[in-house]
Structure formats: C-alpha cells, structure tokens
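Novice: Multiple structures are listed underneath, in structure tokens.
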Structure 1
Amino acid sequence: MSNEHPEPFVIAEIGCNHAGDMTVAKKMISVAANFCEVDAVKFQKRDNRVLFTEQEYNTPHPNPMHSFGASYGEHRDFLEFTIDQHKELREHCEEQGVVYSTSVWDTSSAAEVAELNPDFIKVPSATNLHFDVLRILADEYGGKIHISLGMTTRTEEESIVDFLRDRGRLQDVVLYACTSGYPVPFDQLALLEVKRLKDTYGDELSEVGFSGHHLGIAADVAAMALGATTVERHFTLDRTSKGTDHSASLEPDGLRRLKRDLSHVAKSLRYKDADLLEVEKATRAKLKWTGSVPVTS
C-alpha cells in the first residue's frame, strides 16, 4: 500500500479575465506563477464567427454592464487573442516557469493550438460533445487532453470516453468532475463525482481532476482527498472587475492559499509508517503512562 499522496497539479484559469489586454494577461501569468506558485495557467481560444450564427453574433450581451462590445459577438471578439498572441503568452509562461495552456471551443482553434503543442489542451464542458474538436486533438495532438464534464449526462460522458478509448487516447485524458454555474452553491458541487469517475475509469485515464466554480477553497481540498490530482480554479486580480467570470474566481491571495493548503493536506494524506513517529517519541517519554498491563478475565 502506497504511503505517498501526489501533490495536486493546480491550474489558474485566467480565461477571459484579462479583459482583452495583453499587459494584464502577462501580469496575471506572473502573479499566478510567482506569488500563487501554481503549476499552470490556462486561457481560452475561440473562433466567434464559427461558434455563433449571424443572429447570435449580433444579439446584445444579456448583461450589458459586463459587455465589451455592442453585440455579444463583438464582446467575445474584444476578449479574443490571436494565435500569435497566444505564442507570446506561452513564451511569457516559459520565462515565468509556469505551464501554458488554453481551452479550445471549435475546430479551427483546436487545430491552431495543437500546432503550438502545449503540455495539455482543455476541452470545456460547453464543447465536450463537439466530436470534430475531439477528433483533431485525438488524431493530431500528442499531449494530454483535459475534458470537463459540466452540463453532461452520464450517457454523453460514456460517448466521450468511448470515442477516445477507440482512438487509443484514453490514457492521455484527464476527466474533470465539474458543475457548470457561476458561482455554484455548495449543495450542487457534487464532489463525490470525483470518486465516481476514479472508480469507473481510473485504471484507464491519466488522471481525474476537479474544476470548481464555487466560493472559498475548502471544497477543493475535499476533492483532492477524494482522488482529484488536478485542481482548476478561475483566477482574477480583482473580483469586482468588469466581466461575468470574476465573481466566481479567486484573487491572488485566495489562489496562493489554495495552492498552500492543497500541498499541506497532500503531505498529510498518509498512514503512519511506524508504530511511533519521530514527532511522538519525546512526547511519549514525557507524558505516556506505561506502568500497567491489561488484566485478562
């Protein structure tokens, strides 16, 4: 029986919280890497003209105070970085000693990001049934494929797993337990989904992860104790900033404390490797009563 619990791989989901500003994006990378000490940062890549119909593109943002454009499509375009900008972000990640990645929402984005060849590429819950995206990643990309399972039925989940198993890629997949909401109330976090995924697919997968959109950091530690070895949280410099994802994100000190607590608890998830641990011996010598023996009847 192993007495070592892996320290979880922590991902700061920057997403679109950079407000379309490369300077802000680079600052977020630096803060996440050096102050929060996370393992990876993650962005998003979309081709909005492919994702949206003309009507959807030209529809006003449902929450105008958080919009960066006159329409929802213009809002999304304002927040989008080009693939050359993603290359620049990756270079900055390398300089800061943190892993770069991004979520891909469509086939052209998947193909472009696959050519960058990051350590892993994420398929968000919204796109996990886009089998053309999955096909590109399975057939044209050799790194890890991370997939969130928010908004996904068990039947749909099985179809995703079967698709990647048939292509011989399941051993490269990290499946995330996830509830899609911003923020998610605690009674709908469903943390035991981590254990279910591990029990169901654990022998075939690379890992099971947890992607949380809740408040605080206690649930992430519980997810790790249940078997999640990758933990992803949205990250922002200011939760009051313009944009709908900030309110369900962690600010720098919250993300720093999350990384710290996960590391500390990972070290504690073990059995005693001796009857008496070193830290106990001096205390035992001082306090332990050992002068009587059990009386047998």
Structure 2
Amino acid sequence: MWPNDNSSSFLLTGFPGLAAAHHWISTPFIFVYISIIFGNGTLLLLIKADHNLHEPMYYFLAMLAATDLGLTLTTMPTVLGVLWLEHREIGNAACFTQAYFIHSLSFVESGVLLAMAYDRFIAICNPLRYTSILTNTQVVKIGLGVLMRGFVSVVPPISPLYFFPYCHSHVLSHAFCLHQDVIKLACADTTFNRLYPVVLVVLIFLLDSLIILVSYILILRSVLSIASKEEQAKALNTCVSHICCVLVFYVTVIGLSLIHRFGKEVPHLVHLIMSYIYFLFPPLMNPIIYSVKTKQIQSGILHLFTTHRLRA
C-alpha cells in the first residue's frame, strides 16, 4: 500500500503487446486530435463572428463544440504522452482531476444534446412563440443548468478518490484516467463508488435519450400535420444534423456500455478501441455533420475563410 500524497502516481497503459508500434499508432491519433481542434474551433469562431448565427440553435451548437473541445483536450494529452513519448506516469491528483473532467463533460454533452432537442421542439411545434420562449436569458439559464448538472453530479464519486488508500496495483487499463479504473485499485469500501455511477448513468444518459426520443415523436407528429410536403421537408431538414449527432453520441455510449458490462470474454484491445471511439468519434463527427448538413454553417465557413484569404 502506498500513501495517497502528492508523490503517489499511477501508470497509464497504451496498447498492450503493441508497445513497439506506439509511434505508428500515435499518427492517426495526432491527425484526429488536430482535426477535432480545427473543426470545433472553426465552429466556435464562426458562430462568434457571424451575427446571422446568433440564435439559440447555434448557441447550443457552440456549447456542443466547446464541450467536445474540452473533452478532447482533457483526454488526448495523456494518450499522446503514452503513445508518442512513452510517458506513462501520472500523479494521483492529476489522474483524479482528469477523471472528473472526462465524466463531467460526457454528462454535459448529453445535456447539450437534450437542450438542442428542446430547441428543435419549440421551433417546429410552437414556432410563433419561439423567440419569446428561447430568449437569450433562457438560453443562458439552460446552458448553466446543463453545466451545473454535469459538473456537480460527478463530485460525489470523484471526491473520495483523493482519500482512498491504493494497494492492489498502480497500473490503469487506459491511457487516461477513468473513475471505474481507479476504484478497482482502492483498498477501501467502494460500494458507493460502484453503485452511484450506475444510478447516475441511468438518470442522465437513459433519461436524456428517452426525452429526446419523445420530443422527436412529437416533432414528427407536428410535421405530419403540415399540409405542404415542401414545408414538411424543410421542417425535418432543420433536425437532420441534430439527429445525426444524437445517434453518433448515444450509439457509442451504448456500444461502450455493452462492451464493459457483457464483454468480459472480449479481448482487452476491443475495450480500448471502443473507449477511444467513444471519446474521439463524436467530437470528430459533430462539426463535420453540421458543416455538411447545415447551409448556414457552410456559407458561414466559406465567408469566414474567403474573408481571411482576401485580407491576407
């Protein structure tokens, strides 16, 4: 057993059995890392600069991009440190803090997707009151509520990690710190830390996804009541980008959950790959989806880069 002080540390794990290829494996990770920063950074810059995008829908999109950036910047430095530099050691406080932000931002992303569903629900089912319901003040309140829920709800299971003694091992199973990895190494009663996250995941991920599903059932019913086929297509088209982002996020959540719960016989490499897909695929795809499916974003990006090119 080692004392839980500032000198304590854990060892992160890359791809077991493939240590000699870590440099090569790091190449696609670096490419994805840069792409995520560029894509989400461009969305944030565009929404800030283009006054035509100063609407609730795009404010929530900016929040989604910021969350994806935060999740990537929290996770990838240690991943690249392990794969590229073979730097595996991480201090316990840094590890617990990283786990806190990883789990918090995951819940924030779910909340942002729920807020975006609410935005589409009001826009299609109650369009005449859209501007009066989703005022800037209301958008700020929703955003703060999403942030508070994500960051506060993770405090109870993360806080005890700073005080647990650790004696089983000091090797984690990923190149980043996760709550479920750390508690396996603790020499203490971790009943609360094992049960609370399960309840939290059900209350947040499951409940959010169900509310989003119900909102789209109501949206579809409202759209089908529109007489004009052209207007129906136009209304549904405003939802396509959000639906794709919801599917990307929750399919990866479900896939990772199934692997962790029922994949004990599955090779550890598969667990690792699913974890990286969960943390990297949505942040990579979200800006691409909105750039391809949203004309305002397309024209804004063209205008943004054309303006900078002309100035240069």
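Novice: Which of the displayed structures (1, 2) returns the greatest value of percent of Cα pairs over 10 Å apart, for residues 53-92 alone on calculation?
Specialist: Max of percent of Cα pairs over 10 Å apart, for residues 53-92 alone: 2.
Novice: A value of 20 was computed for relative contact order in percent (Cα under 8 Å, 6 or more apart); which of 1, 2 is the source structure?
Specialist: Answer for the origin of the read-out: 1.
Novice: Cα extents along the principal axes in Å was computed and gave 69, 49, 37; which structure, 1, 2, did it come from?
Specialist: Clearly, the read-out refers to 2.
Novice: Any idea which of 1, 2 comes out highest on FRET efficiency 1/(1 + (r/R0)^6) of positions 149 and 221 (r between Cβ atoms, R0 = 25 Å, to 0.05)?
Specialist: 1
Novice: Could you figure out which one of 1, 2 the value -25000 for helix-only ellipticity at 222 nm (-39500 (n - 2.57) for each DSSP H run of 4 or more, over all residues; to 500) was computed from?
Specialist: Here the read-out was taken from 2.
Novice: Have a look at 1, 2 and say which one yields 0.05 for FRET efficiency 1/(1 + (r/R0)^6) of positions 45 and 261 (r between Cβ atoms, R0 = 25 Å, to 0.05), as calculated.
Specialist: Checking each candidate, the match is 2.
Every number here is computed from the coordinates shown, using simple stated rules; none is lab data. These numbers were taken from a predicted model, which means no experiment stands behind them. Cβ atoms are built from the backbone, for glycine too; each structure is taken alone.
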